[in-house]
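Each reported figure results from applying straightforward, stated rules to the coordinates on display, with no laboratory input. The structure presented is a predicted model; accordingly, all values stated were derived computationally and were not measured. Cβ atoms are built from the backbone, for glycine too; each structure is taken alone.
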Structure P
Amino acid sequence: MRRAERATRHRVASFDPLCTLVLLHRPDHAWPLLVAANRDELAHRASRPPARHWPDRPEVRAGLDLVAGGSWLGVNDWGVIAAVLNRMGTLGPEAGKRSRGELVLEALDHAEAAAAAAALADLDPRAYRPFNLVVADREEAFFLCHAGDGAIRVARLPPGLTMLTAHGPNDPACARIRRYRPLFATSAPPDPERGDWSDWQLLLASRASATGDPRDALCIVTEGPYGTVSSSLIALPARPDRGAVFLHAEGRPGEVPYLPVPP
C-alpha cells in the first residue's frame, strides 16, 4: 500500500472523461478480471495514452490528462484496476471542487481493491462533484457512488458482467445499457491468452443507437467536438507473477488499432 501522504500530494484538477465501462469478473477463472472502456471527451482536451507517467508512482499505468495530471482509467503492478465516470449532469470541473480524476491515482496507491475502496469511502464528498468509481482486483470488485447527496456509498459488485455509464451498475434506465449489456452477455468472452478480443472490440466500435441519439451508442460520433476519443481493454491473469494485459486505441475504436501499453 502506498503512503497516504503521497496520495494527498497528488490531488490534481482534472475531470473524468470516461463514459462506458464493462467489467467481467470471474474470480475462479484463469483470467478473473476483464475490462473494456470507451472514453468520451471533448476532442481538444489534451491527454496522453496510458503509460507510466508518474515518476513517484512507478507501479501505475494509466491515461494522463495533460490539463491537470489526473486519469480516467489505470492499473497497477499489484493487479488493482480503477476507473472513474461522471454522474448524470455533472460533466466538467466546478469551482471549489477537487478533481475526480485524482481518485483513480489514489485508488492505485493500494495493493488491494478492498483497501482502496475503504480509503476512498472516507473522503469528504463535499470536495468532489458526483462520480461513479470502480475499483477491482482478482478477488473483488467495488462500486463507489457519490450521487450528490452528501455521502460516498460503497457496494461490492457480484461476480459476472457489469456495465456502467453515468448511471448505476446495469441500470436499465440508461438506453446504452439496455441495448448493449445483453450483447456483451451473449458475445464470446475475450481470450487474452490468444489475444482474441474480437467480439468486444466490435461492440466498442458500434455506433448503433436504439433511440437515434448518437450519445446512446457505444462509439459516440457527433457533429460537435464531443465524442469517443479512445478505448481500452485490460485483462488480469490469476497468476500474480504475470502482468496485466493492457491494450489501448488512441482514437475511435474501429478506426484505429488496439496496441499494447508498454509494460
Structure Q
Amino acid sequence: MKYLLGILIALAWAASAEAKVMTEVVEYKQGDTVLEGYLAYDDAIKGKRPGVLVIHEWTGIGPYVKTRVEQLAKLGYIAFAADIYGKGVRPKNREEAGAEAGKYRSDRELMRARANAGLDVLRAHRLTDSKRIAAIGYCFGGGTALELARGGADIAGVVSFHGNLDTPNPADAKNIRARVLVLHGADDPHVSAEQVAAFQKEMRDAKVDWQMVYYGRAVHSFTNPEAGNDPSAGAAYNEKADKRSWEAMKAFFAEIFK
C-alpha cells in the first residue's frame, strides 16, 4: 500500500512539473512603427534561461513561426518571434510577400533596425539570460538574422535555415561577434552558387567562426511543411533535412550556451 501511495505521489509530482508553454503577443515599436511579436517560454523552468530570437519568412509572423517559437520554449529557451514588417502587415500571397520582403532587402539598415528592436524586447525580458542569446531565421528571416550579425549585434550565435546569403556590404562581416551556422538546401535554386561562394569568402575574409551544412536533395523552404512536396517548384518540404537541421541547431546551441 505504501509502495502504491509512493507511486501515486510521484506521478502527481511529475504531472505538476510538466512543461507548460506560456505564450504572449507582444506589441512594441521601432521608431514610430508599431510591431507585434510572439513570445513563448516554459513556466515549469525557474529563473533565467537562454533566449532565442526567431525571424519569420517572407510571409511574416504566422502559424509556422509561432510553432517554432513554441518548440524552442519546450527545449527550455525563452523564444521571441520578431516582427520585421509591422503590426497587421501579413502578406496573403507570393506577390505581397515579395513586395514586402523587398522593402527590407533593399534597405539593410532598416532590416537590421527591425531585428534589433525585437532583440531588445527579448533581452529585456525578466526570464532572459542576456549573456546567452542567439538569433535564428527562415528564408527571408535567415538573411535577416545574418544582417543582424553583420550589424555587430552582441549575441552568441546566429542560425540561418535556407536563408538568403547575399549582402550589399560584405565588409560589414568584420563586425560579426557571433558564431554563425548556415543550414542550406544543396539544390536550392533561389540561392545561386555565386551567392554561396561570395558568402563563404565574406566569412573567411572576416575570420568569422562559421559553419555551413548542406542537405542533399533539399531545395528552398525545406523545413516548412506548407511549402508542399514538389522540389521542381524550387521550394518544398524535406522531412529528413528538416529534422537534421533542427538537430544541428540544437547541437550548436549546446556549444554556444554552455
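The table below lists the values:
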item	result
Identity of the structure behind -4000 (criterion: helix-only ellipticity at 222 nm (-39500 (n - 2.57) for each DSSP H run of 4 or more, over all residues; to 500), calculated), options P, Q	P
Read-out distance in nm of label points 7 Å out along Cα→Cβ at positions 54 and 118, computed value 1.0, structure in P, Q	Q
Winner on distance in nm of label points 7 Å out along Cα→Cβ at positions 22 and 238 once structures P, Q are ranked, highest first	Q
Distance in nm of label points 7 Å out along Cα→Cβ at positions 110 and 126 from the coordinates reads 2.4; which among P, Q	P
Which of P, Q leads on distance in nm of label points 7 Å out along Cα→Cβ at positions 142 and 174, largest value	Q
Structure responsible for 14, with relative contact order in percent (Cα under 8 Å, 6 or more apart) calculated and labels P, Q on offer	Q
At a computed 44, 42, 31 (Cα extents along the principal axes in Å), which of P, Q	P
Identity of the structure behind 28 (criterion: percent of Cα pairs over 22 Å apart, for residues 70-157 alone, calculated), options P, Q	Q
At a computed 2.2 (distance in nm of label points 7 Å out along Cα→Cβ at positions 46 and 246), which of P, Q	P
